[in-house]
Structure I
Amino acid sequence: MSSYKTFVFVNNKSDYQSGGNIYNTNIADSLKVLGHEVHQTKDIYAKKYLKKGFIIILDSIIIDEFLNLESYKNETIYFLIHLWPSVNKEIETHKRLNIVKKQRQICQKVPLIFAGEHSLNQCSLFYTGTLKKHFIIPPGVASGWQKKSVYSNSATNFLMIGNLCKRKRQLEVVKLFMSLAYPINLTLVGRHSERDYSKRIIEKSKEAGGRVILNKEVEFPQMNEFILKFDAVISFSEEENNSMALLESIASGIPIITTPTGNYVAFKKQQIGHVLAGFEVDELSGAIIKMHSDPLYYKDQCESVLKFPVNTWTDSAKMFTEL
């Protein structure tokens, strides 16, 4: 690379623990290691950084019905799409419609960076023919992650990683494990981001007789070592772009069960993981039981997960320098 660049990452909730912020932070850190200058700001219009020729990366979390694209006129800007704000079911209907209009305008006028194909597919579905320009830059993991070397004969210890929130549907999985007549257990790890929902999970877990464990948050440098203790990882989320929890699991050599969202198309194409056909608890139950009761199937899952390539954060950061 003959010259270094200056990037400005714009995210009005940069201190919130989310997959998008983990992505942004690791990309920024990797770009710095590569010798580039990186700034991060909560000012959605990045006033301090305008008219300086910087590359401005606007996180999709800043999109609302009032966002003024004219403020970035003549600037080199990209929108980084993790999940479109309009998929948030908590937004009132009239606001959602206005945000959809704003998203369409962004698609028409601004180059887009997608952290996964799921949001690109959403974009193609709702804004057919309007994309100005787009790139896919997937998340990664730290270099040097260790893969599991010794596997059990079947899956007994299951793990769910992610903030406790309705979208990730941990409560349904907790209830499922309480109902299954098999010697299996479930561990949940993640921030209690929705208080009432987390409280319900805590109460249910206390009734589970040790079959459901609420683990304290795991710091990222310890995540690889932590995941290696488990036999399989479950994602029962109703909406993901490119789940880092699943990528970290795959990078650790741990089989996965996932709903058909996020990077599931690539998983199915490369025959990795148990990808559910839908979002039904009964189907998830069948997948869990199969992982536990069918040693040959579980062995196949373990072998297939070892073959799936996962980017490092450095690999992903280099893709930003080629924009």
Structure II
Amino acid sequence: MPRYTLRQLEYFAAVAEAKSISSAAAALHVTPTAVASALTELERVLRSQLVVRRKAHGITLTPTGQHLRRRIAALLREADELERSAAGGDGELAGPLVLGCYSTVAPTVVPILMKWVRDHHPRVDLSVVTGNQAELPHRLLAGGLDLAIGYDIALPDGLHSVRLYSAPPYALLPAGHRLADRETVSVAELADEPMIMLDLPPAAKHTRMLFERAGTEPRVEQRTTDFELTRSLVARGFGYSVLIQRPTVNRSYEDLPLALCEITPADPVANVLMMWPREVRLNDRAAALAAFATRNAELLDPRRRG
């Protein structure tokens, strides 16, 4: 039998997250002495130093500590699920569920998922974290999220996923642009036009790949990290943009008209995925949400909805 306790692992996880024994103690509502003692005992049992303690500078994890942090997230989740399943014998789904979602995708996807949870599993406490793809997959692997929704671009290793829908790139143009009445446009036709680059990972990388494969490069005039600001600048005539996510209404926040042209050839085409760590068995709440999203992907795809 292991000689460490779940409480010791919980305290270590809190210290690793807070980077400070005192901050972890405050989050756990215990004394710093209790946290420090549990950490010392865990290191003794494992015969490994897990943290480097520096007065007034918090703690840093050793390589062993970093490895342990990744491993215990799943273990603590399993322990929590065991307790929850024993207490809830009626079979109704209940408990917390944390979903991460790429910020530009969230407005068209998250409300549908939240409504389904509210209508069918009211005892599930669904919370949503939005962000970019440079951060969400890593939060997922670190145990901070149960599921995440994002694009199949620049993903780290260690993730399992299901495809929800494809998202071909398109050119967003001011309504009075010379190409605005076209159904399709080539990358070459856009290359000399001023571009508003959405510089939010992985959008910029996808745009650069699109132009590189066409043998040209964009003429970037402005960069933003905000999806709606990009659309508003295009509507005001500052340039065009290449985007993936598609709102169902082609108007800006200021209610100015926008034109959308399919890019041909659309290479590469991004896909929207629902992801979770490969080594983690989904809890019942996450598995139910993933199954619903997969079965009802057409509800989530703004192109099919529109």
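Quick check on the output: 2.1 is distance in nm of label points 7 Å out along Cα→Cβ at positions 230 and 262, derived from one of I, II. Which one produced it?
Answer by label: II.
Consider the structures I, II: one of them gives 5.5 for distance in nm of label points 7 Å out along Cα→Cβ at positions 6 and 206 as calculated from the coordinates. Say which.
I
If FRET efficiency 1/(1 + (r/R0)^6) of positions 46 and 286 (r between Cβ atoms, R0 = 41 Å, to 0.05) comes out at 0.25 when worked out from the coordinates, which of I, II was used?
I
Taking volume of the Cα convex hull per residue in Å³ for each of I, II, which is largest?
Structure II gives the largest value of volume of the Cα convex hull per residue in Å³ among I, II.
Out of I, II, which structure matches 13, 24, 29, 24, 9, 0 when P(r) over Cα pairs in 10 Å bins from 0, in percent, for residues 110-181 alone is calculated?
Computing P(r) over Cα pairs in 10 Å bins from 0, in percent, for residues 110-181 alone on every structure in I, II gives 13, 24, 29, 24, 9, 0 only for I.
Among I, II, considering only distance in nm of label points 7 Å out along Cα→Cβ at positions 78 and 214, which has the greatest calculated value?
II
For structures I, II, calculate distance in nm of label points 7 Å out along Cα→Cβ at positions 158 and 278 and state which one comes out highest.
Top value of distance in nm of label points 7 Å out along Cα→Cβ at positions 158 and 278 goes to structure I.
If distance in nm of label points 7 Å out along Cα→Cβ at positions 38 and 70 computes to 3.4, which of I, II did it come from?
It traces back to I.
Values in this text are rule-based calculations from the coordinates and carry no lab data. Just so it is clear, the model here is predicted, and its values are computed rather than measured. Cβ atoms are built from the backbone, for glycine too; each structure is taken alone.
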